[in-house]
Structure 1
Amino acid sequence: MKISIVGTGYVGLVTGTCLAEMGYDVTCVDNDAKKVKAMRAGNIPIYEPGLETIFNRGIKEKRLTFTTSLAEGVSGSSAVFLALPTPPGEDGSADLSYILGVANDLGPLIDKGEYKVIIDKSTVPVGTSIKVHNAVAKNAAGKFDVVSNPEFLREGHAVDDFMRPDRVIIGTDSEKAKAVLREIYRPFLRSGNQLIEMDAESAELTKYAANAYLAARVSFMNAIAKICEETGADVDMVRLGIGSDERIGKKFLFPGLGFGGSCFPKDVKALIHIAKEHGYDFELLQAVSNVNSDQKKFFTNRILDYYDGDIKGKTIALWGLAFKPDTDDIREAASLVLIDILTKAGASIVAYDPAAGENVRKLYANSNTKIEIVDTSEEALKGADCLVIATEWPEFRGLNHEQVRKLLNEPVIFDGRNVYTPNEMENFGFHYESIGRRTVGE
């Protein structure tokens, strides 16, 4: 089977590469000629553990190819995945111009006697499948169906999530389209994981609902963490207590600097907008968004308070720039809020991240922001007045306490991800502040 992927962003490239790994003939289409040329040469444009190996294998074995031509890319394909951006507007609404633009261009490429399944892989509002169908139908001579097939890929675990999904959702009323999708996903569901079939509207809403619910858990725990700090409770103990309830479970109960990335913030705002369009004020989800925004500013204010509001001339070591570990994605990252507020207050930032440093360097390349990106965590510490942790990369866990004390001007750590424990930091003589736990070294 030949499969086409339109869009080689995070979702499109992972989808195309994993399908090629299973033996499908995959052609990825992107309108960025420079990017396509680089991928043809084996240069992967994103950081994702495990992806590079199968990406290069797919290219070497000629199962994974790239083109800038939509006509060339979809010629002879049975299925066309649309993995295009849906950036949020000011009101949270999803911009469908990229998807509908491609849908318009696809119509003339479906010839008489041909049948294609067009698959919405992007996160889209309810009703998008109908809009895509109408856009394609205007110029299509052949037959086609549109399917909603939302992705549930976690950055840092995307390859494993695609290769061994806990569920695959197919949203369509067409039995013919269902048969094609069942065949595509058959190699990925051999362990008995669920294939769930439903209508397109339910599939489209499921993705938003899943991300919004997980985001709500994050904001809930950050709100609980604030109560812990006021009452003297320990958020780690509270987390263990409620996470052991099988009705709740242990995941997404870690307090920190809030959620970021390309999905949670965008999808929460989009679902609020969808609800409003249909006459419902989703106050609960608006509160989730508000708590998340406040959390990043709240922790930054803790740093300012320690210095009595005056950090002019201070140098701050920042460990972690990506919105989460195992990715180079800095979209909606807490680190960016910290950088902007602290530098505007007069501080200089020396930052380190194992994967996202270059992305942040590019972001601030033409600004006056006082930030330097360095190549090692130790280099960031040299001569700094304090250490701030914004991303819980595994390499930060094995802290060399004596080395950190030696390199910092003062033994002060602000841990926005609760990587260490108050007792540990107290034993080594640090002033240590974290989320929802006692401060030591006051």
Structure 2
Amino acid sequence: MNAIEVQNLEKIYRLYPTPMDRLKELLIRKKRHRDFYALNDVSFIVEKGQRVGIIGQNGSGKSTLLKIICGVLRATNGRVHTNGRIAALLELGAGFNPEFTGRENVYMNGALLGFSRSEMERRFPKIEAFAEIGDFIDRPVKTYSSGMFVRLAFSTAINVDPEILVIDEALSVGDMYFHHRCVSKMESFRDDGITILLVTHDINLVKGFCDKAMLMSAGKLVASGDPEYITEQYMMETRQRQARYASKSYRIFQAEGEDSSGSKIRFGSEAGKILNINTLDRDRKDSAVFWSGDTIVLSVKVQVDSKVKTPRVAFTLRDQRGYSVYSIDTVRLGLQLELNGNNQAVVFFSFSPVLAPGSYSFAVRIEEYWSPKFNMLLDKRVGVGVFQVIQKDRDFGGIVDLQAKAFQSIPEIDRIP
């Protein structure tokens, strides 16, 4: 069963050069506006229980899309069908009356969703406890900070039995502690079959939390699918904007399908290319299985155009959920690439991570280095060099063993070698 169905959705705004042109068009019946498509022929389906992340640059149509799904805006053309009660956190202030207290707004939101006063009274203690705003619950919302507002809005949304939870960047306002609590709460919704539609700029949240991702650009849905793939497209779109801002022109390409390096996701320009990627053990033998703490050697063979003056090779180690564990490059390691006659080079990265058991992979890049804050991507392969880590010695939680020790006296700490 589908929770949300969107078909050929359009939202068109009329833009007038001046306010007077609006009046002139009304009086003389001659067009004096231009159409702006906030949404342009958007179609997609969200299945029941799915967690979908929507990403895109500012102004791409993400918020407009959510408002139409929630019934706050009316579409110009197209159709939206939802199956289930929707609880939404849209832009700051939406759905709350600033003159009402927090308590009054909670009851008002419950009434709008069809709950009686007595039903909301039973739910209120949980809402108040999760929000953690203290005595402010009985003060006007207009006196709240943005973080307090989001705490109350999120707490209300999750305690009205939502079947579809819609969140528009609200979690970016709260502090780290509350953000963690919100994500943990949304994780618990998986077993309840609650559908979550999330707009965010946090690509790690999309990769680690969502089952599916959608990329919006200029009012259009340009791509949807695996979060790892879609977030990489989003990052490439950002890099293209950086290049235009830096007055550097280059042609970007995007390749799909597995190549010789095993990468199914690849982005870059035609000024450089990753030719080969291997994971080796300390004896330089190919290996895809390592004990925790073993030496791992990442071998990367690259080729660049003669115009590239300062090439650098970089890699990011990722866990099986797509979270970055570690990232480094040849510039930060003090290695200047020396190219052979074919403008090729092989780089060996050696490290000995004490990792938790599981599956890991690399994202490998060849770039033209310009400054510590900016570089041009020449080629990037994602999901390569996949390897397994097996537990060797002690058990620990998390991803990396920090080799922690425990003492009961300061002198013992002073004797640590």
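Read-outs: derived from the displayed coordinates by stated rules, not from any lab. None of the values given here were measured: they were computed from a predicted structure. Cβ atoms are built from the backbone, for glycine too; each structure is taken alone.
Who wins on FRET efficiency 1/(1 + (r/R0)^6) of positions 109 and 157 (r between Cβ atoms, R0 = 41 Å, to 0.05) among 1, 2, i.e. which is largest?
On the way: 1: 0.75; 2: 1.00.
If we compare FRET efficiency 1/(1 + (r/R0)^6) of positions 109 and 157 (r between Cβ atoms, R0 = 41 Å, to 0.05) over 1, 2, the biggest value is for 2.
Here helix-only ellipticity at 222 nm (-39500 (n - 2.57) for each DSSP H run of 4 or more, over all residues; to 500) was calculated and came to -13000; which of the structures 1, 2 was it taken from?
Numbers: 1: -13000; 2: -7500.
Of the structures listed, the value fits 1.
Computing percent of Cα pairs over 36 Å apart for each of 1, 2, which one ends up highest?
Comparing 1, 2 by percent of Cα pairs over 36 Å apart, the maximum is at 2.
Looking just at distance in nm of label points 7 Å out along Cα→Cβ at positions 29 and 117, which of the labels 1, 2 belongs to the structure with the highest value? Mind showing how you got there, number by number?
Working: 1: 1.8; 2: 5.4.
Top value of distance in nm of label points 7 Å out along Cα→Cβ at positions 29 and 117, among 1, 2, belongs to structure 2.
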